[in-house]
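Q: Please find the structures below.
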Structure P
Amino acid sequence: MIRIVLLAPFEELKEQAEEVFAEGMETGRAGNGREYDFCAVLAPTTAQALSQNLDADVIIARGALAFDLKRRGGPIPIVELVISGEDILNVLYKLKELYGAAPAGIIGSTNMILGIEETAQRIGVDVTPYYLEENTDEEVYRAVVRAVEDGKKVILGGMRGCIYARNLDAQTMLLTSGRSSIWNAITAAKQLGAASREAREQNLLRTAMVDNAFEGLIALDQNRNISAMNRAAQRILNITPGDWFLGMPVREVLRSPQIARLVNRPNDYIDEIIEYHQTHLSFKKITINLRDEVIGYVLTFLNANQIQETEGKLRGKLYHKGHTAKYTFDSIIGESTAIRECIRRADAFAQTNSNIVIFGESGTGKELFSQSIHNASMRCGQPFVAINCAAIPESLLESELFGYVNGAFTGASKEGKAGLFEIAHNGTIFLDEISEMPLALQSRLLRVIQEREIMRIGHDKVIPIDVRIIAASNRNLYEQVRKGEFREDLYYRLNVLDLTLPPLRERGGDIALLAQAFLDEFQIGQGKPKICFSEEAKGLLEQQIWQGNIRELRNFCERLSVLCGGIDLIDARALKRFLPGGALPAQSEEGMREELLPGREKICAALKAANGNKTAAAQMLGISRVTLWRQLKKMEQEN
């Protein structure tokens with residue numbers, strides 16, 4: 001809706017303008033399909049008009065008020081309500097009819113009464129103009145007093161002039177615009193208001209775009225004085241908000257010799273990293289030319305925190321695409337002393353930012369623990385990126401870890417590629433089977449840990465990162481260091497905290513718990529009823545040597561879920577048919593390595609501590625209850 005405001009110097013004109021507008025709308029003269037809001041406001045002087053704080057797309061004013069508002073150059077366009085030649089003639093004829101040849105003075109602005117003397121002479125009346133420049137009350141009063149002192153018997157003017165003249169015992173005639181003049185002004189205001197409205201909308205959009213831009217923006221004129229500055233620039237450069245800096249030289253506002261030098265440099269485009277008030281900024285200067293003539297400059301600023309925030313958002317997109325940790329410590333199944341102690345230590349490690357190495361045989365749950373550590377840490381809302389160093393060819397491992405730029409090597413993507421360390425920024429990267437990483441890459445990894453920055457293949461710029469490293473190995477890294485197969489300095493950088501996961505054979509009582517949990521998971525996933533293990537079947541599971549640890553046990557339970565349809569209980573006889581070898585393994589308790597089993601003293605001490613409870617004693621010893629029973633039988637036979 002286009003808002004038109006008419007400033008009327010007296011009440012009669014205000015009422016007449018409202019009538020003319022309403023009549024025009026009713027007769028369809030509004031035209032062009034736009035909607036208009038018309039308002040007439042009583043404002044005889046410029047001060048009264050400015051005090052209104054008018055919210056309008058266009059203003060209609062007349063005489064000295066219109067002249068003064070235009071001269072001030074405000075943001076709202078002004079349409080002048082003229083006193084037309086027809087209006088002037090009507091007043092002069094009325095003057096002749098009422099007062100004959102009596103000398104008269106007419107009070108008004110130059111644009112309103114210029115040329116009135118010649119017109120008056122042709123009609124046969126004596127009229128002298130008294131021009132107004134400021135349209136103030138004082139100026140109007142002085143003009144009336146001067147006219148009366150000059151012997152003018154009749155005063156022609158606006159409402160204020162007529163009031164002052166009456167107080168001085170002079171006759172008065174009110175100058176006013178006719179209905180035709182009012183409608184002509186409204187018609188002009190409609191056209192100008194539409195253009196004004198569109199310009200204001202575009203200006204608001206541009207202002208919103210500039211003020212909400214991520215970068216700080218400063219526009220300079222050809223003399224390098226500030227013509228505009230957005231809020232981001234004021235925030236980044238710590239400039240006091242407002243518009244006090246407009247028109248000032250940029251060197252005086254920013255007070256940075258380095259920025260001043262760059263601004264004065266003749267280059268059309270400059271892209272530099274600069275220091276500004278104890279911080280680093282990305283600074284750019286773009287020169288604006290019109291027909292090979294410099295008309296201004298645009299400066300852009302970004303601080304390091306903003307750049308990192310942008311990187312974080314980009315990395316966050318990848319994080320939401322799958323680089324997440326699914327498991328927590330609650331996902332770890334087991335009640336044995338060995339596994340509970342591991343969980344306790346891992347939870348303590350999670351509260352730090354130190355690097356961790358997790359040792360353990362294949363299938364003991366190293367990635368499960370690494371994800372749980374990540375989710376228990378302050379980085380839990382950030383990416384968790386896992387990579388198996390042994391599963392990726394050596395020729396590709398470097399580009400996967402550190403990324404590359406366009407053209408870095410044959411077959412490289414045209415867009416380049418972010419490495420896993422970039423993706424893991426602010427989060428955790430899990431390097432599984434770190435022992436298999438080539439020595440050349442170990443050197444690059446050491447530098448990443450030391451400098452906290454990476455460089456893409458084929459690039460010459462470093463990228464700062466903040467990543468926690470959790471490495472895992474099923475081999476003895478220190479032994480590899482002794483053999484020269486693993487860098488000693490990298491070993492000590494990674495092995496700040498270490499966690500050794502127990503194999504299943506050392507987790508007494510956990511095998512049956514894990515097996516039942518896995519079997520339930522597969523049954524539910526396939527929409528099948530629950531199947532349980534008998535106590536004898538659980539004993540057989542505990543006796544089995546699971547060389548692949550949890551991974552092998554899980555695969556075995558999946559096979560049971562598929563093959564044991566139609567039953568609700570797996571007993572020892574049924575279980576023997578599915579165990580590896582179709583029966584109990586050939587390597588029984590006697591075949592176990594002797595050093596893995598507790599001796600007589602440890603067994604007696606555990607039984608004493610558990611008050612004779614064999615289940616509790618077995619948990620203390622980290623063996624199954626069946627193994628404890630067999631050891632006790634063996635001790636009896638030896639006696």
Structure Q
Amino acid sequence: MRDSEWSDDSLGMNRRISRRDFLDGVALVIGSAAAGPLLGASPAAAAASSRPGNPGGSGYPPALTGMRGSYDSTFAIAHALRDGTFWDHAGEPRPVDGPYDLVVVGAGISGLSAAHYYLRDVNPKAKILILDPHDDFGGHAKRNEFTVAGRTLIGAGGSETIESPGTYPPEAFQVFDDLGFDLTKFPSTFADPTFYARNGAGGQATFFAKEVWGTDYLGAGGLGEIPAEAPLDSAGRNKLLEVFAGDRNYLPGLTPEQTLDVLRQISYGAFLTQYAQVTGDAYRYLLHATAVFTGVNVDQFPALDAAASFYPGTTALNLDFTQGPWPGLSKTIARFWAGGGDDIEYQFPDGNASIARALVRRLIPQAISGSTMEDLVTAHCDYSRLDHDASHPRIRLSSTVVRVQHWPDGRGVDVAYVRGGTLYTVRAGAVVMACWNAMIPYIAPDLSDAQKAAGHQAVKYPLIKANVAVTNWRPWQRLGVSKFIVPGGFWGSAYLDTPVNIGDYRFPTGPDDPIVITLWAALTAPGMDRQAGARQGRTTLTRLTFADLERSIRDLLARTLGPHGFDPAADIAAVTTNRWAHGYARWYSTPFDPFWPTGPTPADIIGTPVGRLTVATTDQANHGFVDGALESAYRAVQYLATLH
């Protein structure tokens with residue numbers, strides 16, 4: 001990641017900006033203590049960890065910069081559980097408050113909505129505790145805030161859009177009604193889709209980085225527009241032009257059903273290489289084309305799904321779209337098929353963090369004021385109210401659950417968790433495991449061997465979403481673009497924030513105003529199966545320091561925008577990298593999963609309730625969209641209702 005000719009000084013690595021206060025998500029003042037034993041931390045570290053806004057012990061979590069997402073201290077205990085070393089010196093947990101009617105493990109959208117459903121459908125007076133290892137709620141729906149020149153900028157640190165809500169099941173869509181959301185206001189009132197075009201930045205560009213292609217080259221056009229000067233060999237360029245033209249059937253002479261039979265048996269990458277003869281530079285160019293949407297590369301993405309999604313090379317195949325969705329499609333693609341043309345992406349300024357915030361406001365009104373979509377975005381969250389004696393329910397952050405086990409008589413559940421270096425336990429009438437399913441086998445001994453094996457298969461795909469606050473976006477206007485992609489690069493794309501005005505939150509009005517730039521990186525390694533690729537990508541990701549990531553961001557922006565007036569040392573006001581080592585949920589498909597579509601799937605197996613314990617989250621829904629979080633939480637709570 002250091003092939004640049006730009007020095008640290010010229011990139012601004014030695015300039016003092018707000019992210020210098022935190023390193024890898026941990027306040028520098030307690031950094032040495034955080035690196036110590038998992039339990040028995042120093043008194044100062046334990047005290048700091050117990051306060052709102054952990055791990056820094058102070059501050060407003062959405063405004064913390066540096067390494068966010070899953071920072072080191074959020075998964076250290078989980079890794080010790082995985083490695084079988086945690087209980088060697090853990091001792092006995094200390095009983096604390098409670099008992100609770102319900103404990104929810106995980107404060108993401110699944111966990112928050114499970115608490116909402118429980119109060120709405122089971123017991124409106126229930127005593128509920130929600131536990132989460134992070135210092136903020138929302139799970140992958142994270143909010144990043146910046147202040148530049150006295151102006152508040154808000155970006156999405158993870159889950160970003162409400163995609164095609166017309167495809168949502170009723171129980172998921174009902175949550176929006178409960179929260180007072182009127183999604184029709186996005187296209188009609190809040191969103192401004194022509195903003196960049198009106199301001200001279202409506203195009204896209206493609207950046208060929210020298211570490212991949214031998215030379216740096218930035219050309220106009222997106223993925224399917226191949227500049228004549230691009231550093232591709234002639235065969236590769238011609239093949240890409242042919243594939244993107246979309247008028248050649250690479251499976252000639254087959255009936256529609258025979259074509260589907262071929263597609264069900266191969267990956268999209270295999271289709272490109274074996275049938276479309278996409279090799280060399282052309283294949284390298286397309287290798288990561290599916291990664292931003294799915295977390296996996298073309299050789300790990302099903303050809304059947306690619307054809308249903310009209311990916312390059314599939315648009316002229318002899319296929320029948322009138323009788324779909326075709327058997328074997330993944331749940332996600334089949335869902336979009338049934339969407340009836342609803343392809344609008346509804347997005348708050350902070351992405352789906354606003355859904356999490358709205359759920360928190362519904363659960364704990366004293367923490368977030370207001371009652372409408374319009375006042376939600378700029379409402380301040382009082383984190384001291386989340387786990388207050390007067391709070392109902394309670395959200396206890398910086399708390400990593402390490403064991404969930406039924407009482408001997410089966411009439412309740414003990415939940416042990418670590419907070420501030422101390423091991424605690426609470427009692428609950430029931431538990432919803434709204435956490436990463438891959439962790440459940442290590443913390444829920446009551447599960448069957450088959451369920452634990454299913455949990456081990458819930459491997460998520462790693463990714464990074466970085467938000468960079470800059471003083472202006474004039475260089476983008478000079479280029480005439482609001483986005484560029486980087487084929488084969490570490491960062492797959494960079495783009496200016498989505499124009500949304502809602503309530504008192506105002507999007508920048510012109511190119512001399514500060515703005516947020518977002519960069520995406522999907523790290524699943526190609527050339528191996530999806531599970532192994534995810535693990536290798538996760539290893540790569542966790543070895544990168546914040547300094548590594550910051551330098552690569554500054555370097556990329558300097559090389560692309562520098563010739564157009566961007567000064568990385570002067571123009572960058574703050575950097576936040578949201579590292580999601582466990583990012584996109586796995587979704588099942590042919591030919592990779594022999595149990596698909598007939599089942600039972602790993603999600604079906606681990607999702608089978610055990611006594612007073614049941615499972616939610618997008619893992620359990622086997623797709624990574626908002627409705628998966630909502631529908632799995634609804635299903636879990638409806639089971640618990642039968643026990644009440």
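Each reported figure results from applying straightforward, stated rules to the coordinates on display, with no laboratory input. Values in this document were obtained by computation on a predicted structure and should not be read as measured data. Cβ atoms are built from the backbone, for glycine too; each structure is taken alone.
Q: Once mean count of other Cβ atoms within 10 Å over residues 89-96 is calculated for all of P, Q, which comes out largest? Please report the intermediate quantities before stating the final value.
A: Numbers: P: 17.0; Q: 12.9.
If we compare mean count of other Cβ atoms within 10 Å over residues 89-96 over P, Q, the biggest value is for P.
Q: Of the structures labelled P, Q, which one yields 24.0 when mean count of other Cβ atoms within 10 Å over residues 393-400 is computed from its coordinates? List each step's numbers first, then the result.
A: Details: P: 13.8; Q: 24.0.
The read-out was computed on structure Q.
Q: The value 6.6 for distance in nm of label points 7 Å out along Cα→Cβ at positions 105 and 257 was derived from one model only; which of P, Q is it?
A: Working: P: 6.6; Q: 4.7.
Of the structures listed, the value fits P.
Q: If you don't mind, there's one more thing I want to ask. A value of 11.6 was derived for distance in nm of label points 7 Å out along Cα→Cβ at positions 161 and 505; which structure in P, Q was it taken from? Intermediate values should be presented prior to the final figure.
A: On the way: P: 11.6; Q: 1.7.
Of the structures listed, the value fits P.
Q: Here is a follow-up. Of structures P, Q, which gives -14000 when helix-only ellipticity at 222 nm (-39500 (n - 2.57) for each DSSP H run of 4 or more, over all residues; to 500) is computed from the coordinates?
A: On the way: P: -14000; Q: -8000.
Source structure for this number: P.
Q: Here is a further query. Of the structures labelled P, Q, which one yields 25.4 when Kirkwood radius over Cα pairs in Å is computed from its coordinates?
A: On the way: P: 34.2; Q: 25.4.
It must be structure Q, since only it matches.
Q: Quick check: 21.5 is what I get for mean count of other Cβ atoms within 10 Å over residues 473-480, calculated from one of P, Q. Which structure matches?
A: Matching structure: Q.
Q: Given 3.7 as the derived value for distance in nm of label points 7 Å out along Cα→Cβ at positions 17 and 401, which of the supplied structures P, Q does it correspond to?
A: Values: P: 7.8; Q: 3.7.
Derived from the structure labelled Q.
Q: If relative contact order in percent (Cα under 8 Å, 6 or more apart) comes out at 23 when worked out from the coordinates, which of P, Q was used?
A: This value belongs to structure Q.
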